[in-house]
Structure formats: structure tokens, C-alpha cells
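Q: There are structures below to look over.
None of the figures in this text is laboratory data; all of them are computed from the coordinates on show. As the structure is a computational prediction, the values presented were derived from the model and not from experiment. Cβ atoms are built from the backbone, for glycine too; each structure is taken alone.
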Structure 1
Amino acid sequence: MPIEQAVAVAELQQDRQAVAKTSLKDLRHLVTEEFGLVDQEIKRQMSSHVPLVETISTHIIGGGGKRLRPLLVLLMARCLGLSGKLPAKLAVVIEFLHTATLLHDDVVDISPTRRGHETAFFRWGGAASVLVGDVLFSRAFDLMIELQSFQILSQLARATTKISEGEVAQLAAIGSTNQDEAAYMKVISAKTASLFEVAASTAAMLAKAENHAALSAKHFGLNFGISYQLIDDLLDYQGHLAHMGKEPGNDLLEGKLTLPAIHALESGSACDVETIRDAFSRRNASLFERVQEAVKRSGGLDYTCAKARQYSQKAIDSAMTLPDNAFRDALLGLVKFNLTRRG
């Protein structure tokens, strides 16, 4: 194992021993009032004369998610000196965009569970899930207009397009074992990281931050988002059902090649490469343990861990150029939480 990967793994283990010191509850406590406004706005926006819209929206939004993206909006806005109703509205926009993509993703992936609960797709079917996702997209854009900023509206619209393109790129690669690391990083930068990026950058716009601070916020969100996805990739190979709300190995079953397996295919033995290629062609749950062992043996997990820490450090470096206050400390805590989370 290269020394930088060994160091990254050792540091991650040390962080996990101290994880209790950085909890989401502690981070949210700093923006308790704003989260109250977020909850009020969500309830107002989910109200509909069509009962199924309200039922499905409530099911997925109330399904136990971490609400990291709204939290990022609120912490970044407070770090840059803005509080109140406007950041709360922006946080709801980000949450609705995220929730809409989850509704659509579960249909595309034919997912029965999310966060340990039945998906809307499994309970109400694909058509209802897609259509309610469309409603949430529409509500999000209504709220964007209420922010009265063409610049923010433009950024959010572009991010929405980017996310959708990332999802299509991932769909096109399903079942293929030919994707390289550069192509994969491009996909996750669009599909996952771009919403974190726009959450942080639009919070900075709303706060009327100076150019250098706005750029730091943008870079923080992007690098945090990439690290977040890489930790998800790791957890799919070494996580536990109780923490994740889903079985490990889900990416294999869906035919999604992620960084641990990509690295193993590029660096592993001929036998391990054949094991991984065969498993992805068959997409059989009984083959997951063999793939798991091959990926670990080939250094895929350690490599992904090191990459996650690398992007986390980039996020930290960006945060350190923001105003020095308790909210900046909370943003740093968010990075640490991500590196030590189990689900």
C-alpha cells in the first residue's frame, strides 16, 4: 500500500474514534432558528389540493434524511453574515431539488428501500413518484423566484441541468466495466457534488459575499460533495445495513461501477479483474462477497479512502479563507462528520 494511502486510512481510523465529538445534532444547534423556518416553509410548500402529492412528499421528506444540503446553506449563509427567512427559503429550494432527484432515482434504479424505509416507487409506483418529483421541481423554482435574484436563479437552473446530465451519464454506463477514474469523477462531480456546490455558492450570493469569499464557498461545496460521494462508495463495500438503511453491495446489483472497483480493475491481478468483470456482467448478490474481497485485495478501498480525504482537505482549505467564526468551525465539522459517517 502506498504510504499516502496508509496514512489516510490511519487518519480515518483516528477520526472515527473521535466521531462522537462531531455530531450533526451539534452542528444543527447553531442554526436551530433557521431550521424552524425551513420546516415551516416545507410544510407550506407541500400543501396541495391533490392528496397524493402531499402524501408522497411527506413520506420522502420526512423519511429520516440528514438534510446536509439545507444545513450547508444555513451554515454558509451565517458564516458570511446572513440569517433569517431568505437563507431558509434557499435551503428549502435545495432540499426540494434533492428530494425530486431521489424520487426519480428510485424509479430509475427500481429501488425498494431508502434510509431503511420503503421508497415512494415501491409503495405508490413509478408514475406517481416521477410526477410528484416534477411537482417538487416546480415548487423549487417558484421559491427561487421569491428570492428575487436572477443570478441565483441562473445558478440553480444550471445546476439542475448538470445534475440531470450526470444522472444520464451514469445510466449510460450501467453494466459497463470500461469506465475509467477520470470519467467517473466527472459523473459524480455533476450528479452529486454540483448540488452541494450550488448550495454553498448561492448562499454566498444571497449573503452578497465578496468575490473571494463566494469563490471559496463554491469550492468548499464542490470538494465536500465529491468527498461525500466517495464515502458513499466506500460504505457500499464496507458499510452495515443498520447504519446505511440499505444492504451493502447495492451498486453491484444496479450495475454501477464506482471508484473502489474502478481502481481494482486498473490495479488488481488478472484474477481479481476477471472476478469483478464477471460479477458486474451477472449482477448477482451472491457474488458480492467475492467482489468485496477482490476490491479490498487490489487496494480499491484504501485508494478511495485516500481520495475522499484529499477532497476533504481541499474543502477545508477553502473554508479556512472564510470569516473566522463558529459557523466556519461548523463547516469544518461537517467535513469531519462526512469522513466518519457510517451511513
Structure 2
Amino acid sequence: MSFVNPQFFWVLIVPFVIFALLITTNKERLARVFDDKVLKRLTAEDGSLPMIIRNILMFLAIFFMIVAMARPVIEKGEKKIDVQGLTLLTGLDISGSMRSKDVYPNRLEFAKKKMSAFFDAMPSDEIGVVAFAYAPFVLAPFSSDKETLKIMIEGVDDSYINMGSTDFSALAELSASILEDKKPKVLVLFTDGGDKKAIAGFEEILKQNNIDLYVVLVGTKEGAPVIDEHGNTMTLKDGKIAISQRNDALGEVAKENGGAYVVASNGKKDIAQLVSVIRGKYKNKQQGEVNVTERVEYFYYPLGFALVLLLISLSSLPKRRKI
């Protein structure tokens, strides 16, 4: 037998001994410490139990309470437990084209809304978040606390947007590093896409690291003007307005390699569809194994014994009156 919280025993045993000595050896000093009513209750002599027996029972009750607080257990060794659920890495596109307003209020805010819906649809799974554009970075480590993840992505505003071209290869390298020890390796991107030239190296790195890709595409095929950090419409060298259109090439890459993609729309049907595909593919998959110490708890025995003794020490049996 061992104790889970032995510190409670050693911390409380000293004041307990002092208390016992005060009760039994020095009534005058005790009277200065305790109120008269409390002292009378502690040293009651009007019951059927002698005072010395009553005090012994009370001391034993307190002692067993201290033992219960120390939490006695019998160790039965370690046991491996399978942790159910998936571990997924999500990516939020913060490139300059995410300022376009072909979806309300713009692509970035719409993508954040879809990410929150995705978190709600995966309540028991661990999810990590990266943001990507020219240089990807970790926004939130893996967590099953979806409310905290929502707060993290809600903090991504216009100031995060990078006007540089998206480096998909850097995103793939970072994802491979983060998902290195995960099985299966799942990457879910919320983006307006990328052309085939930009994602060529990205696809190859994902294949080499056995990463399954899922994509939520934001924006429209018609597109919308590209807006700079000052809210002004950007123009090309020839003076024409720069237009950003949703590019589905990234979604096709996901589909061709065993993943899937959806085009983000109003409502919850798009995210529900994607989650259904993911759940179906990885049915009965687990995050891994954890070792837990198996114990048999025995604290309730000293605690129950202490309560019985305390009840007896504080009670009085009725005396038979002589007629």
C-alpha cells in the first residue's frame, strides 16, 4: 500500500499531536485558546462515556481523517489506454488575396467563420492551427479545447495579411514537421487556392510524408479586386484592376491523393459534408496510446471509520433515571 498525497499526513500530523497534548495535559492553557462553549463540547463529562474515552475516540477520528486525506491506494501497475479521436492540423490562408470581398465581409473573415464551424463539428478531436502566406507559422498547438482555438483564430485580423506570394512548399515542410509523429497525418486548409505552378512542390512533399490533404475553398470563380492594407484597389502594370479568383487546383490535388475538398458556402452543409468524409475515412482511428497508473482507492475506509468514531465521541447515551 502507498499514499498518493503523503505530504498531507506529514503536514497535519504535527499540529494534530500539539492539539492532542493541549487537550490532555494543560486545561488552563487550553481554556485560553478555546472558547468556553467549544471547550465544554470537547471535554464533555455529562454523557455516559468517560472523558478520557471520549477524547481518545476524537483523537482517533482526527487521525484517520488525516490518513484518508493522504489517500491510501494499492498500485496495480500501468495500463495502456487507447485514446479515440483524430489529430488534425488546420491551416488559415493569410495571403493578400484574402482581403477580396467576393464573400461577405471578405475571404479572411469568411474562412475564419468556416474554421470555427469545423472546430464545432470535431468536438472530441485534437486540432492544431497554422497560418500561411509567404512564411507559415504555428498559430495554436494541438488542443481539444475548441473555444480557445476559436479565440486564437478570431485574433487573426487584417494586420496579419501578407502581400507576398504564398510559399506552399514552406507550408508543406512545416506541416510535415508538426505531423511527424501523428497517425494518420491530416492537413485541412482554408484558402482561396493556388495555381498549379505554385503547388507543384507542395503536392510532392505531402506525398513523401504521407499527409492527407483536405481543402475548404473560399471565394468565387468570378473573383473580386485585390485590396491593399489601406483599403485601396490594387492595379496591374498596365493600369487594369487586379482581380483575384478562387483557384480550385489545390482542391483537385487533395481529391487526386485520397483527400477531398468543398467550396465554402453560407450555412453548415459544406463543413458537415467535409467532416463526414473525414470521419468515414478514418473510422475507428485513434490518436494513440497513453499509459495510466491503475490504482485501487482505499481512502473511504479510514474516512468512514473516522466519521463513526467522531459520531460516538460527540454523542451521549441517555442515562436511566431512578424513580
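Q: From which structure (1, 2) was P(r) over Cα pairs in 10 Å bins from 0, in percent, for residues 52-211 alone calculated, if the value obtained is 9, 30, 25, 10, 7, 8, 6, 3, 1, 0?
A: 2
Q: Here's a follow-up. Out of 1, 2, which one gives 0.75 for FRET efficiency 1/(1 + (r/R0)^6) of positions 92 and 180 (r between Cβ atoms, R0 = 25 Å, to 0.05) as computed from the coordinates?
A: Clearly, the read-out refers to 2.
Q: Work out FRET efficiency 1/(1 + (r/R0)^6) of positions 148 and 276 (r between Cβ atoms, R0 = 25 Å, to 0.05) for each of structures 1, 2, then name the structure with the largest result. Numbers along the way, then the final one.
A: Numbers: 1: 0.00; 2: 0.50.
Structure 2 gives the largest value of FRET efficiency 1/(1 + (r/R0)^6) of positions 148 and 276 (r between Cβ atoms, R0 = 25 Å, to 0.05) among 1, 2.
Q: Have a look at 1, 2 and say which one yields 22 for relative contact order in percent (Cα under 8 Å, 6 or more apart), as calculated.
A: Here the read-out was taken from 1.
Q: Sticking with this one: For which of the structures 1, 2 does the calculation of P(r) over Cα pairs in 10 Å bins from 0, in percent return 6, 25, 34, 25, 9, 1?
A: Only one of 1, 2 returns 6, 25, 34, 25, 9, 1 for P(r) over Cα pairs in 10 Å bins from 0, in percent, namely 1.
Q: 1, 2: which one has helix-only ellipticity at 222 nm (-39500 (n - 2.57) for each DSSP H run of 4 or more, over all residues; to 500), as calculated, at -13000?
A: Working: 1: -24000; 2: -13000.
Structure of origin is 2.
Q: A value of 3.7 was computed for distance in nm of label points 7 Å out along Cα→Cβ at positions 76 and 188; which of 1, 2 is the source structure? Show your work: numbers first, answer last.
A: Numbers: 1: 1.9; 2: 3.7.
It must be structure 2, since only it matches.
Q: A value of 1.2 was derived for distance in nm of label points 7 Å out along Cα→Cβ at positions 108 and 140; which structure in 1, 2 was it taken from?
A: Details: 1: 1.2; 2: 1.8.
Label of the source structure: 1.
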